[in-house]
Structure 1
Amino acid sequence: MNKLYIVPTPIGNLDDITLRAIKILNTVELILAEDTRVSKKLLNHLNIDAKLFSFHQFNEHKQLNKIIDKLQNDCAIALISDAGTPGISDPGFLLIRECLRHDIEIECLPGATAFVPALINSGLPSDRFIFEGFLPVKKGRLKRIELLKNESRSMIFYESPHRLIKTLTQFIDYFGGDREVSVSREISKIYEETKRGKLIEVIEYFSDKKPKGEFVIIISGKK
């Protein structure tokens, strides 16, 4: 069957995977993995012996036609990322778009993604929100933050540990130090932690405690 399966993988705890995802990963002929070393650990944990193929942001353009050819030749393929749902701040969009152009069937399984538990756990309004993912590293970064200055919905950002303080500082510059924020790290892992409060309080906390792990930042909208 020529079908592409989009399969979410655990964001931390390896047991956070659905029975259906395990079934799909056991039956496909090929698994596209962002980092085959990371994915191998998950597959070993699940006792799945499958052929892995490297597919990430640095080679996805180059590998695109090769994968489409395989799918057109009656090959069932699963796309996974290192953690979470492919396409959400991870490779996936280009391949999905190309599959649609070639009338190749796509099936996306529901599953883990980091921003949902972070949002629910934040205590900030979750009925309406916007997902920004990672801000631009350099060009357009401050312009993007300025455009969000008057946003009334809760805002969701992903951030790396070495840029966390810089990002929170820039948020204070544009949103004000009294804006409510929730910062979660290492969701579902041993050292999971969420710090809530005003921006000025949270930046003080992480200035004293060196940021480690992957972060999800939830900021309240402008009242």
Structure 2
Amino acid sequence: MSGTAPAIQLTDVRFAYGKGPTVLDIPSFRVEAKERVFLFGPSGSGKTTLLGVMAGVLAGYSGGVEVLGRDIAKLSGSQRDAFRGSHLGYIFQLFNLIPYLSVMENITLPCRLSAERRARLKGVPLEQGAHAVAQRLGIDELLTKRVTNLSVGQQQRVAAARSLLGTPELIIADEPTSSLDYDHREKFLELLFESCAAAGSTLLFVSHDRSLMHLFDRQLSLPDINRAGA
């Protein structure tokens, strides 16, 4: 993969919340295109912050952050939102579902907002594609329900389905299996890996569950690459 541009490239990135202490101090971090990387670290080590910087959710950092060849710092807030919606599947740790929308509406929202992402369905009707993903994750009978009526584990599967529909070039998953029981975790991982392989997507998977490490191409410890956590 050395002849192709990386999916993620961080160079001398430093970040702090307001005037607080430095949370991230990362000299170099690189994820190759189509690579599956497992990133782990203890609570409070900056995992979610790092993902927020990469995805353009957090601004105000110093250093270079390039995602899929784009310099995130050069994008306006609205451009970052559009870029994330079209090119990234982000499974947030807190799910970030829209409470007044149904399960179906939450799953299909990124594809409704991005014609480029919708085109990756290759002619499959949007709701049909959403139903297929939901069925694989065991939430197809919940599609008409409001997400506020779901259990935590069901909400996590909705967030996962939303990130996988119209499989984007880069999937960033922040503790995506933390609320899933064993059977649903296995179904999700199977679908996640199948989707990434079929679409040639890159996967950055963050978790404290090291029993999953062997499933990935490479494993990284955040404290090892983050001088702020040293």
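Any read-out appearing in this document is the output of simple, stated calculations on the displayed coordinates, not a laboratory observation. Please read these numbers as outputs of a predicted model, since none were measured by experiment. Cβ atoms are built from the backbone, for glycine too; each structure is taken alone.
Out of 1, 2, which structure matches 28, 19, 18 when semi-axes √(5λ) of the Cα gyration tensor in Å is calculated? Working through the options, I get structure 2. Out of 1, 2, which structure matches 29 when relative contact order in percent (Cα under 8 Å, 6 or more apart) is calculated? Structure of origin is 2. Can you spot which of 1, 2 the value 3.4 was calculated from, given it is distance in nm of label points 7 Å out along Cα→Cβ at positions 69 and 213? Label of the originating structure: 2.
Ranked by FRET efficiency 1/(1 + (r/R0)^6) of positions 53 and 117 (r between Cβ atoms, R0 = 35 Å, to 0.05), structures 1, 2 are topped by 2, which has the highest value.
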